[in-house]
Structure 1
Amino acid sequence: MEIFYVTSNEGKFLEAKALIPGLKRLSLDLEEIQSLDPLEIAKQKALTAMKKVRSKNLVVDDVSLYLEAFDYKLPGPFIKWFLLSTGNKGIYDIAKKFKKYKAFAVCTLCYVDRKGNTKIFTGKVKGKIVNSRNKSNKSWDYVFMPDGKDKTFAEMPSYEKNLISHRGLAIKKLKRYLGV
């Protein structure tokens, strides 16, 4: 079965492909609705992608990061915009200011088959916000350290990250569903 992972982010695709080797990448420019509900966002992105590319099995994802400093309500699906506005240092500074460092990451995958049927899969990882040991602002992976680990996601080799990451957990559920 041919499945396309819809993303313009090469890193996301490579993580997914490591878990589903036959996966193909499809780069589409998708408008994203603004919502606090990642399930609604992922499903809408999948249906929008399906309208652009008919008769294909598609997977889209939406990633959220929730901070204890904001009672686990924000930034949520707005993490991309928080990161662009504040950088990793700003995310760490928020946690430090409130002295609340706990956080959790969620990946919401929406699979839509060639007939338009959708199925949602989520993966969640608890952790904490730490001061970045790297100046990059490309990803919040530099300031998120999963519980029980002494490295941030960014410091882990991809095979190690895929075993425990929010995206890895969601993709494993998708694999079970698809029987691949």
Structure 2
Amino acid sequence: MNNPDNKLNFLVISSIGTDQPGIVNELAKTCSANQCNIVDSRMTVLGGEFAVIMMVSGNWDAIGRLESSLPAISKKLDLTTTVKHTKRRDACQSMVYSVSVVALDNPGIVHEIAQYFSQQKINIDDLHTGTYSAPHTGTQMFSLSMSIRLSADTHIATLREEFMDFCDDLNLDAIIEPQRIS
């Protein structure tokens, strides 16, 4: 990449390792020490593993220094880390909608929903799933929350009606609505 030093460059960092206190602090400190800014991130604990994916920005030299420092910090924290150079997402005329689904837990729900939106050529920006025990009955329940990006020419009423019919066929309780800015 031949970007001048004064232009922002972007790096996506993905790490996973056994959960322990201090991982977020050490990663954030390493970014800061190398004059990089954490632009976007997702961090969570799954089972006993901590997982993080973040996009950082900085000038070319800062990104290079950060990239060079990641193997040592990964070894110190016992993380498996990968990096990928990227760019900012192109701005386009689109609308972001939230989709929430709750159902009895069954294999394949994520696939069915992802396939539905893929067939509609709708991009999934963010997806979170989980399971929990229903109050009173203890039945294992599944929940999904995601953000989808719709082109400006999408006919929302039609999409909503077709998606709700799809969910009814699979016995899924669902809501699709404009995403609220928080």
Structure 3
Amino acid sequence: MSYSFPKQEKGLGYAPAEVDEFIGKARLQFEDPSQLLVTSGLARHATFSMVKGGYSVAAVDTAIDRLEDTFAQKEISRQLAEQGDFALQDRLARFTESLQGRIDRRKSRRFKRATWPLRGYSPKQVDVFFMALERYLFSNATLVASDVRSQLFKVKRGGYSETQVDAFLDRAIEVIQLRQALDK
């Protein structure tokens, strides 16, 4: 089964067969929610091979982001129905506390550094994003999951560990999704 994503006009795009397989699993999940084929976490970390004549990266990424948000809302609703509001509030508090632990660290010391000759994310750029996240968490500033997903950091030798920063960003997205669900 093929889906209607535009092809990448220049260069490489996502392998259509891989994208179609993932989207197919997501559709099966929607049709039968008892199946556990796709979760918000799987959607967030979905990767596809790059091929000539592949699907548009931007179009697929946008669709996958929407799927992630939809699956997250379903998962949160299911947890709310099964465990109640307190469980979600507790989960949100724990996740927020874990983010606060990193935010409270000194600038340029928030994450492990990549060792030479490896590169990592620019500490200055990551620290600037931290200020926006802190305003969201503690001053009710606006921040949405797409703001976090669209963060691009330059890489430099001795930068922050990409793995640690990416895990932190994943947790920030989860906090945003939980807060949105609880605010409804």
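Quick note: the coordinates plus some simple rules give every number you see, no bench work behind them. These numbers come from a predicted model, not from an experiment. Cβ atoms are built from the backbone, for glycine too; each structure is taken alone.
From 1, 2, 3, which structure was distance in nm of label points 7 Å out along Cα→Cβ at positions 99 and 123 = 1.5 calculated on?
Only one of 1, 2, 3 returns 1.5 for distance in nm of label points 7 Å out along Cα→Cβ at positions 99 and 123, namely 2.
Comparing structures 1, 2, 3 by distance in nm of label points 7 Å out along Cα→Cβ at positions 35 and 171, which one has the largest value?
2
One of 1, 2, 3 was used to calculate helix-only ellipticity at 222 nm (-39500 (n - 2.57) for each DSSP H run of 4 or more, over all residues; to 500), giving -9500; which?
Derived from 2, not from the others.
Work out distance in nm of label points 7 Å out along Cα→Cβ at positions 19 and 91 for each of structures 1, 2, 3, then name the structure with the largest result.
Going through 1, 2, 3 one by one, distance in nm of label points 7 Å out along Cα→Cβ at positions 19 and 91 is largest in 2.
Who wins on FRET efficiency 1/(1 + (r/R0)^6) of positions 27 and 107 (r between Cβ atoms, R0 = 30 Å, to 0.05) among 1, 2, 3, i.e. which is largest?
1
A value of 9.7 was computed for mean projected area of the Cα convex hull in nm²; which of 1, 2, 3 is the source structure?
Attributed to the structure labelled 1.
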